[in-house]
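Following this line, the structures themselves.
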Structure P
Amino acid sequence: MTERAVPRKSEFTFERLHRVSEIEGWHFWFRGRRALVRRLLRRHAIGRSAPILDLGCGTGYFLRRLSAEGYQVVGMDLRPEGLQATKEDRPQAMLVQAEASHVPLRSGILEAVIMLDLMEHVDDRSLLMEVGRLLRPRGWLVLSVPAIQGIWSYRDDAANHLRRYSRSDLVRQLEKAGLELVEMRYYQFFLLPVLLVSRLVGRTWKGMREVEELRVPVLNGLLTWLNEAEVCLGDFVPWPMGSSLMAVCRRSDG
C-alpha cells in the first residue's frame, strides 16, 4: 500500500465543507452510501439499544438522519463546523470535538462505531487501535474507505487523502487491530467506468469536479437508482471491484 504525501495546501477548506453539506442530501454517491450503511446496520442487527459513535462525522448530516430514525448516535469530529450545524438542528445531540485517534471516552464503552471515509486521512493503524479500545468485546465497526490506488486523482489530493485501499490492505490493517472481518463489499461497481472517465478528464481539466457536482435531477435520480440497486443486489452478488470498500467487523473477545 503506497502512502501519498499530504498536499501543502489542502482544498478542503471551510468553503469546501459547506459545499459538501449542500450536496450531501441529494447527490447520488452519498445517497447510495447511506443506503448501504443502513442496510448493513439492519443486516447485522447493529441496533438502537445502545449508543453508536459516528467517528469523524463531518457535516453531521448522516448523524442527524440516523438520529431521526431512532438510533442513539454520538457524533465526534475535529472540525467544529459540522458539530455546530448538528447542534442547531438537533439540540439534544451528543457531540464531541476531538481527534479520532484520541477519543475522550472510556475503554470498552461502545457497542458500535461508524467510520465513513476517515481512515484514508490519518494514521490508520493508530485509528483502528483506538476504535478497538473503545469497543466492547464483540462490539461492531462499520467503515468505508476509497478503493483502488490506481484511480488516485485530483479529488484525493484535494481531500488530503494519504492512500486508497485494496481489499488485502484493509483486511491486514483490521486483523492487526484485533478486529474480525464479518463482511466486506465494494461500492459503486456499476458506475466505476463513469468514474474512471471523469478522473481521466479531471487530470487536465480542473472544472471536472464542478461538473460532477452539478444538480441535474433526472441524471442524479438515475445514478441514485443505479447505486441503490447495486446495494440491494450486493446481498447476493459479490461485486469484483468498486470505487469504495465497505467493511463490517467485530472486536475479538480477547
Structure Q
Amino acid sequence: MKRDGASGLGLSLRVICGVAVMTLGLCAGANAQTPKFKALAFYSLNVEPAHVQTGNEGLAFFKELAAKDHFVFDTTTDWDKLDNLEPKEYQVILWVNDFPHTEAQRAGFQKYMEHGGGWLGLHIAGYNDESTKWPWFVDFLGGAVFYTNNWPVQRAKMTIDDPNHPVTKGLPASYLAPSNEWYQWKPSPRLNKDVKVLVTLDPSNYPIGVKDVITKGDMPIVWTNTKYRMLYMNQGHGENVFGNEVQNKLFENAILWLGTEKAKGGHR
C-alpha cells in the first residue's frame, strides 16, 4: 500500500511539475513573441519616382528589421490616419518619402508628438521652405529651413558627432555613405540649444555636386530635437541607401531607440 501511495504521489508530483513547466514554457513563449513596440510607416505613391523607389526599399528594410528585432511594423498610404493618431496605438511613426499636406494631418501630428509619440523622418520628410508655411514644424526640426542640396546624388563621408548616443553607439568615427541627395539648412539646426546633432557631412566632401554644387557650410545629416522623441535622417534619396552595413546599423539603432525611449516630460 505504501508503495502504491508513493507511486501515486510521484505521479501527482510529476503531473503538477509537468503542468508548471508547460505553463512556464507557454509564458516564456508568449513573452518571446511580445513586440517591443509598434511602428507605423507613412508613404506615398504619387511622389517623384526616385522617392517611390527608395521608399519601397526602405519599407522592405524596416519590415525585415521588425522580424529580426521583434517589433510591429505596419504601413499605410493614408495620411489622414495622422488626424487622430494616439501614441498608445503606435509608439513610433515614420515618414518614408513624403510629409503631411492638410491642416488636419498637421494638427494631428503635432498633437501626437506633444503627447509622447515618436517620429523618424527620412530625407524629404523634413523638407520645408517658404511655400510649406508650417512654423510649428520648423521649430520641431530645431529651426532648420531647407536651403539647398547637391545634385546629382553622390557618396559622401559622414562624421559621427557623438559616439556614445544610443543611435550612433558602436559605429565607426566616420563612414562612406551610399549615394544620396544631401540637404543643407539655414539656419543650421546645430545652432539650436535643444538640438543634438549625431551625424554630419564631413567638410572634406566639398565641393559636392555637379549640377547643383555645395562648396561650404555646416551640414548636419542626423539630429534630434531633445524636446521631443524624434529623429531626422537626411538619407532617403539615392542609390543603394539601404545597402551599407554601417548606415543600416544607424537606421536600426534609430528606430529601436525611438521605440524604447521614454516620452519627454513636457510632452507626454
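P, Q: which one has relative contact order in percent (Cα under 8 Å, 6 or more apart), as calculated, at 24?
It was calculated from structure P.
In terms of mean projected area of the Cα convex hull in nm², which of structures P, Q is highest? Mind dumping the intermediate values first?
Values: P: 13.1; Q: 18.5.
Evaluating mean projected area of the Cα convex hull in nm² on every structure, the highest lands on Q.
Could you tell me which structure in P, Q was used to calculate distance in nm of label points 7 Å out along Cα→Cβ at positions 37 and 173 as 1.7?
P
Out of P, Q, which one gives 16.2 for mean count of other Cβ atoms within 10 Å over residues 93-100 as computed from the coordinates?
P
None of the figures in this text is laboratory data; all of them are computed from the coordinates on show. Just so it is clear, the structure is predicted and the values come from calculations on it, not from any experiment. Cβ atoms are built from the backbone, for glycine too; each structure is taken alone.
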